[in-house]
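Student: The next part holds the structures, each set out as structure tokens.
Throughout, read-outs are computed from the coordinates displayed, never taken from laboratory work. Everything numeric here is computed off the predicted structure, so don't read it as measured data. Cβ atoms are built from the backbone, for glycine too; each structure is taken alone.
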Structure I
Amino acid sequence: MADRRSSSIGLLLARLRRRAVLRGLGAAAAGLALRPLAASARALDPELVEIPVNPAGRLEAAYALSGAAPGTPVRAIQGPLAKRLAGMPRVEAMTLRLFHFNDMHNALSPHEAGKGETHALAQMVKRVRRARAKAAADEVVLLLSAGDDRTGGDFDKLLGDVTGDGFAVDPAYTAYSAAGLDAGALGNHEFDHGSRTLRTGIREAARFPLFSANLSGCREVVAGRDYHPAAIAVAGGLRIGLIGLITSVTKHYRKSGEADLKVAMPTATLAELLPAVAALSDVVLILSHCGYGEDHGPPRASDGWRFYIREGDLPLARAAAKLTGKPVVIVGGHTHTVLNKTGLEAGNLVDGVPILQAGARGKYLGEAVLTLRAGERSKLTARLHATKLRDDLLDENDPDYPRREHDDDFDHGFQRKTIDPLRARMKG
């Protein structure tokens, strides 16, 4: 009798479980059926707005996405500017030369007692200006920053304290504007002195556009004014897509003073933007301050640390390769990783998408040359140029003397007009 009752109870429980499973499957199916409709309803067809470009740079014009935000897929870009870009004649042959740095951390011109001042940014400026002066008619030479332009150098003093009290000038954005920077990414250390200080620095000093597509919720730093998710720029008849991404590790933004600041996952945001941006571009540059690697710190030469990066440039490259057939280049930062020191390394070409990064603190200037030919696959070469360190204590007979910085290694006009006044303000 007990066995029969136990059996009946077991059958009843089995039927109830089966009904629950069926109800759950039905709800899941309904949800799946509705999800495309919901995503479609949320999708945008934004227009483009013209934004200023650096008069000292090489971009002739730039058009930013208006109203795009993380979590909102972009179906297509509409409006008269988009039609104008779509109707541009195709470039048959072009060389795009990219000079890039990242994580400068205000080490614009570090000074070491006794040894003298290493004119780091002025060395970079000399190389870039020389390349621009020698560029052929079918060559565009751009200068790019992948973020973390603040925190860690003596010029930080000009930013004031962490509340912005004592702010004098934004040294990095002032120097980059004069250097001819064409575009930059926002990095997490941009928020170290508070978002209000960042806003002031951008509005007073940045003559170049800044990008971050997965950042939202800032009250002080306003999307669409102070920075943009993406843009299509034009130079030499070449349409260049620009998308910015920032690390999604939220602990990095505690000093921002922004309780509602949000950072979406980079690959999800890239999927929302890249197809539409690429449709109007000949090449897309992703300015990524997400870090080299997968989820943890770099397995390559860096400053010797490993840490959680939560979606780095490797998954970004794999995602980009699936989203468009147009050439894509990732210009990276955040992990201080030294990549492609003497040439593009095989591990940094992921599904056809090259990944670049140039160490940190002005130790290297990266140079990548992308060759575009109609009907052919794009080709990219890459290398790093090491900054020469100053050491006025060395005798010219010392074997290390030729590798040190000397007076013909940097742009004296840039140093005198831009860096020296910043240092003078810092001394009060």
Structure II
Amino acid sequence: MNPEVASEASIAAAVRRWFSNAWDPDLSLVEWRTRLLESGWAVPSWSVDWFGRGLPAWSDAVAHREIRRAGGVATPLGVGSWLAAPTILEHGSDELRHRVLRPALTGEHTWCQLFSEPGAGSDLAGLKATAVRDGDTWIVNGQKVWNTSADHADRAMLVARSDWDAVKHAGLTYFVLDMDQPGVEVRPIRQMNDHASFNEVFLTDARVPHADVVGTVGDGWRVARATLAHERRFGFDRSTRFDEDAPGRVITEARAEADEYNKTYVWYPQRQGRADLLVERARSGGRLADPLLRQDLMRVHAAQKTAEWTAERARVHRDLGRPPGPEGSIGKLATSEIARRCNDLHARIAGADGMLSAPHADDPTHVVVAEVLVSTPAQSIAGGTDEIQRNILGESMLGLPKEPAADRGRPYREVGRSD
């Protein structure tokens, strides 16, 4: 198919034709994804040298949509296919691509992201986990935090400080870390909503082969920004719906994979505020006639519609293959603001009942509201705080000067040590 004349309709038709001949529900999930990968329809926007067909950026979404519509399974859920694979495709050596891309896209290897630290969350470049080279190996020591899936991941995207004498952003290196080794300890973090979706990871003389450096030594900030750009894209497709009567090993294994993956995210709707419950909660509580409450309900509705339009602009830009723009930060701020407004409205509607949680609540929706009230604060922190998003917009869109920083232009050894 000629990429220059490819259309959504022609790509969709080609995927359907291929699927009708290739689908075998009795294959294992890995066997099916291997077949999908080798066909070029797993990541059709990638080059033909790396499992793709050289088609436009939007072709991936079209191909996955048609495969799911036909009753099949596309690429794995999670950061392996969404973040690690595209980052390594862009910045990894050919040798590293040969080793890690295929198992990331077939689901044979699961991944996690080891970026944030207790003292380096929003200011990611201020991290202090160290990587010291020892021949053909790097020895890593430090602590990472807020790491989803670290408790069962095979590989990790790791950023560590490899040069304390360079300035803050220039002394970082990006690695692929084998999680199954001595010196990697994972501990779950219990949240105030009683879930444990995140982990902290302690690295004690963990080892990384030099061949597992992504990009070049000291260029970790640029590579990490590529990962963050993929992370901040709108529209991660977590579609996991399967026909309950669909037969075959592929679907059975895919359903089990999705169930395990989604355990981490069961509270995420509550984190976003559950705006969908507000009107019914107001009606059942006899508050729908309150003019002030109705006005605030409409403000939430208006904010949601505006955020949807922003997300659609971001999707169109992404489908056209354009680099991420300000829509990601705008959307993130909008989501945080909607969550805060929903939190306030749920509290006003529920009153003291909003503090009830299982097994004390006789109404199941009280349990949901209670979880909303303690989950929404996370929305303005995760994925880059509201303050950081405003800095991004101020500097990249409005041309405002960067904030003064004592560490700018100085070796990080002079400003970053806390011991």
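Student: With distance in nm of label points 7 Å out along Cα→Cβ at positions 181 and 309 as the yardstick, tell me which of I, II scores highest.
Tutor: II
Student: Suppose you compute distance in nm of label points 7 Å out along Cα→Cβ at positions 229 and 349 for every structure in I, II: which one lands on 3.3?
Tutor: That value comes from structure I.
Student: A value of 15 was derived for relative contact order in percent (Cα under 8 Å, 6 or more apart); which structure in I, II was it taken from?
Tutor: Computing relative contact order in percent (Cα under 8 Å, 6 or more apart) on every structure in I, II gives 15 only for II.
Student: Have a look at I, II and say which one yields 5.4 for distance in nm of label points 7 Å out along Cα→Cβ at positions 45 and 405, as calculated.
Tutor: Answer by label: I.
Student: Another question, if that's okay. Supply the structure label, taken from I, II, corresponding to volume of the Cα convex hull per residue in Å³ with the calculated value 196.
Tutor: Traced to structure I.
Student: Here's another thing I want to ask about it. From which structure (I, II) was helix-only ellipticity at 222 nm (-39500 (n - 2.57) for each DSSP H run of 4 or more, over all residues; to 500) calculated, if the value obtained is -8500?
Tutor: Checking each candidate, the match is I.
Student: Mean count of other Cβ atoms within 10 Å over residues 157-164 was computed and gave 23.1; which structure, I, II, did it come from?
Tutor: Going label by label, the one that fits is II.
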